[in-house]
Structure 1
Amino acid sequence: MIIWLASYPKSGNTWLRAFINKLFFQENFNLNALGRLIPQFPKKSDYQELLNNSSGLTEILKNSIRAQEILNKDNKKRFLKTHSLLYNIGDDYFTDSKNTLGAIYIVRDPRNVFISTNYHYSHKDFEKTEQFFFNKHQDVGRIFSKEGEDAALKVMIGTWQTHYNSWKRMNKNFLLIKYENLLINPKIEFLKIGNYLNNLFKTNFTTKQIIESMNCTKFENLKKEEKINMFHENPIVNRRENKEFFRTGPKTNWEKKLPKKIITRIEKTFKKEMLELGYL
């Protein structure tokens, strides 16, 4: 069964994966093993039995549960990263209780997510990022027919607001983590994650082991490893331009970088959720 590591893009999912990867799978941490040990869903290989080269987003959405059933044939527990909405579109659902054991959802202040989105997707201006950020039908990823590597397939992400609201409805072993709390109180938050996973997997990771994994995967260490070995999940176009994946980290810079009108639009549009999460 699947434990989802879910988030809207640019919200700290890779940091969470790195920590869990070190805790569960790697004594000697390797950043570029993340994609193998905690892969993204959906990706091309998940759908090989289900789609053909003319398949687009609609077919990917319709076959999500079937793809998970194929993955779960081995009856093993597995972590999967996703940026997908927890959608239900008519009779089509992202997942169900037969395939999902639980989910950790990491959320980040949308004002900082906006800035990271602008950088990561190489938008030339904030207007392009606004079109992306406030589009209720926004998707990311590639269509199935893309040749080459085992690419991440298209997923619906919607807006920051609809994404968060979709996942918080999950009532099965759901853990909500704020990116900002990982920065302010890392020991408390990573112990919370470690204890959640101990309960879910019936493991006995000690406080010492959890703290060691936390220290190994500090943001500055991830940044350092990327500088030495690159990070293969950073888009090729960004690598060619020497744009770092682990860039801003702990800095909260939306006040300095965002125009007032964009700040106002984000705060007005997402007011209910931002108040709920303590961002306003």
Structure 2
Amino acid sequence: MTRKEQPEFLNEWVASAFQESSVVEAYQFRPVYPAETFEVLAELLPRGNKTVLDVGCGTGLIARNLVPFVTRVDAIDISSAMIAKGQRLPRGNYPNLHWHLGKAEESFPRPPYGLITAGESLHWMDWKIVMPRFTDVLAPDGLLAILQPKQESVPWDKELTEIISTYSTTRDFRKFDLVSELEQRQLFQKLGTKVTNPTKFVRSVEDYTESFHGRASFSRERMTAEKAAAFDRALLELVKPFTVNGMIELSVSAEIVWGKPLARSSMEKQNEQNATPRGKRD
């Protein structure tokens, strides 16, 4: 029995959009994690190992906010532009935060780690490579934490879904649950889940619209100018009735799922044992 392949739309070409200038600039307008998020992560760290590896760190939304709680954060990303942006943001130059350019599948600066964090990034990586590698670089009592901001429902959700479907450059996208996908492939053992209390924040309607261009599927480099402008007009028109003095109030929480990455499935281990000559087994 072989593992299911990753969904085709989660591929390296789509992920490479995060190296494009329009996505890097718009990334700052995406929802941020509530402060409670980092208290939860700090509690997951084992005693005696307060080091964190933040994979697919982007501009450091997780890494920069973890530095007060830990001994060291190694933040790794494939985008030099994202890293450069993050270094200029608050806490981006703290002495216990170390930025690294590279792929999480290939580079782990200084293991072992007490915690590996992945915020809206793990789905872009090659799971069959990166999950076994996580097991190698985690301390024995270390954990992998998968984070997802969860924006509370808004009155325009249904129409927004239709607009996104119309203008997205990722035509074969389908909704998926990352943790379930990993569990189905026996690459992750979930040990706990926490959803933070929601936090309200305010965006101008222009910044809210621009936040969508911080997503891979809405990179301005990959949309025609006409299509990007049409998307912006449709979204602005949609949310206009819900604005007050040009501002929108939104609410976001964070879902944190933690557990153990798995190197091989039980089926693969059994197949390996069955393939080993009887006289060669221990």
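Coordinate-derived values only; no laboratory data. None of these values were measured; they are calculated from a predicted model. Cβ atoms are built from the backbone, for glycine too; each structure is taken alone.
Points to keep in mind about this one:
- In this comparison of 1, 2, the computed figure -12500 for helix-only ellipticity at 222 nm (-39500 (n - 2.57) for each DSSP H run of 4 or more, over all residues; to 500) is attributed to 1.
- Structures 1, 2 were shown, and P(r) over Cα pairs in 10 Å bins from 0, in percent at 6, 28, 37, 24, 4, 0 was computed from 1.
- Origin of the derived value 0.25 (FRET efficiency 1/(1 + (r/R0)^6) of positions 102 and 126 (r between Cβ atoms, R0 = 30 Å, to 0.05); candidates 1, 2): 1
- Comparing FRET efficiency 1/(1 + (r/R0)^6) of positions 118 and 158 (r between Cβ atoms, R0 = 25 Å, to 0.05) across structures 1, 2, the highest value is found for 1.
- Origin of the value 1.8, where distance in nm of label points 7 Å out along Cα→Cβ at positions 38 and 198 was derived from one of 1, 2: 1
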